[in-house]
Structure I
Amino acid sequence: MKTLYIDEKIDYQGSQLSPHWIYRHFNLIGDAAVAFLGEVNVPVEAMVDLIDIHHKEPIYSPLMLNFIVEHFHTDLELAVYRQRLFMVALKEELEQLGIQVNRLGDDLFVGRGKLSVSIATRTIVSTVLHIGLNIETEGVPVNACGLKELGVIDIKSFAENVMLRYGREIDQIYEARCKVRGKLLEG
């Protein structure tokens, strides 16, 4: 799995959940994950989460660490499992920094403050994940916390470590599938 931290600021509005977005913008073809900082402002009409659409709850943060992950398969259930695995990688990396984090499904919380947003969706040729972690929280429409107040200073190293941790898990899962001795089924 290819990974890249992008040093330029990119605002996230939901359009990044499209096939080959990573390839078109950063020349990484195949399964890949990228991370970047930017404002997140997703109006209801650009959202893919039907519950948020129903409740008319746009997503906003003045500054988030964003991850876009694309896998070239179209199994949405598998994508949701991978989304959860990515959240576990984030949780473990934060805990390595001494931050107590709770994971509820595909969301991370510190105390009562929501740290993350995430979604998994399907395109015609792939599945795409967006995971965002608040860095700053001014103007966020929910009770939120951010990496800045948690003392995460080196965002780039943090993001690269998370992507490496996730990529290792994906590689190890693939290898675990391949190393099992085949056995003919009787019957």
Structure II
Amino acid sequence: MNKRSNALVFAVLIGLIIVAIGLGFLIGLDNPIPWILIAVLFLIPIAYKKYFKNDAIIWKEEYSVGIQSLDDDHKRLIYLLNQFKTAYEYDTSAEFERQALGQLVEYTRFHFSREEDMMQEAGYDDFEEHKKQHERMIAQVEEFVGLYNREGHDSLNEVSTYLTNWLINHINGTDKQYTEVMQQHGIK
């Protein structure tokens, strides 16, 4: 069952409990059942949060590469990735899924271009290898977009997992390697 269906089940459960509370109070205020149901009603959000863990990526300072514009790009990429994951996990419309994926891919291309320009400006030694990583990632994403166009929603789990792992590993790995060189060249 997807998250949208689970949320609907919880909403229906809450509605039924509210109706049962109202009916219980019709019997009398000294009836313990509506009071018990009120306690259950307050526990439902706690149970929902515990049962459905939020797997959104949260920006952490440890992701910082020390270059403000690139950190801002990375924050934007995380936001767009979370938006895409929401579209997938809540099984929204194909239009919203396609739009979220398109925005993520488009901004990723923009970010890679900016990052590569800054690496070249700083004379970063591993520029070519870093650029190849970007090219491989974009090629993989384009394959995923093709898969999505052929197979639809069910193919998005693989896309979501790949993008999440790649982004965080890339930021914490190879992106942090250029920080010192860029800062030495006055790029902040």
Structure III
Amino acid sequence: MVQSNLFGETMDGTMDVESQIRLMRAVIGRKYMEIDDYIDKCGASPDQSEMYEALIDFLKNDIKGYKAIIDDLKDGNCDFTGDYYDIASLPERAVGLYNDVYLPSLKEEDFEDERNAMGIKSNYATSLVQNRYMKVGKAALESPLLVTLMSRNTDILALIGKVVLSEPELINALNDELA
């Protein structure tokens, strides 16, 4: 069992689930206040309202992603039930604004929280995709129909062959099977 310190970080530098949820909830709260500020700025600066609207869209999307992760984590398990598009999608027009306008506008402590929360979100999204690939791959290998259909596709066969040739254990098992 990995021990946590008072800040919720484990001794290996990772955050425990409760600390991750606490961080994401704090970031969500800050983002709601930022949305209110950007709404006010839209009215006060009509010439920059398009930029503020894009930032609002980003923040709403970001909040949606954090909520999806929290919903998955709050029972103490991480079973990757979140929707990838809620978690990883970002309005295209907001990417530059996020890096060039939003991040530089944050106070140092908020910037650190943002960086940590985005790290959690990024890791979750990566793991979510990997988990889905593994589930689909396992289901495909267990389905005789899919195995037959995959064996007709040269790209799939080449990909499987590449993986088998990169794993000595699989090569040995194949050689034993062919002997």
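Values quoted throughout were computed directly from the atomic coordinates according to the rules given, and no laboratory measurement underlies them. Small disclaimer: the values here were computed from a predicted structure and weren't measured. Cβ atoms are built from the backbone, for glycine too; each structure is taken alone.
Quick look at the values:
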item	result
Structure with the greatest value (metric relative contact order in percent (Cα under 8 Å, 6 or more apart), set I, II, III)	II
For mean count of other Cβ atoms within 10 Å over residues 24-31 computed as 13.5, the structure of I, II, III it came from	I
Origin of the value -10000, where helix-only ellipticity at 222 nm (-39500 (n - 2.57) for each DSSP H run of 4 or more, over all residues; to 500) was derived from one of I, II, III	I
For Cα extents along the principal axes in Å, for residues 16-103 alone computed as 46, 22, 18, the structure of I, II, III it came from	III
For 148 (volume of the Cα convex hull per residue in Å³, calculated) the corresponding structure among I, II, III	I
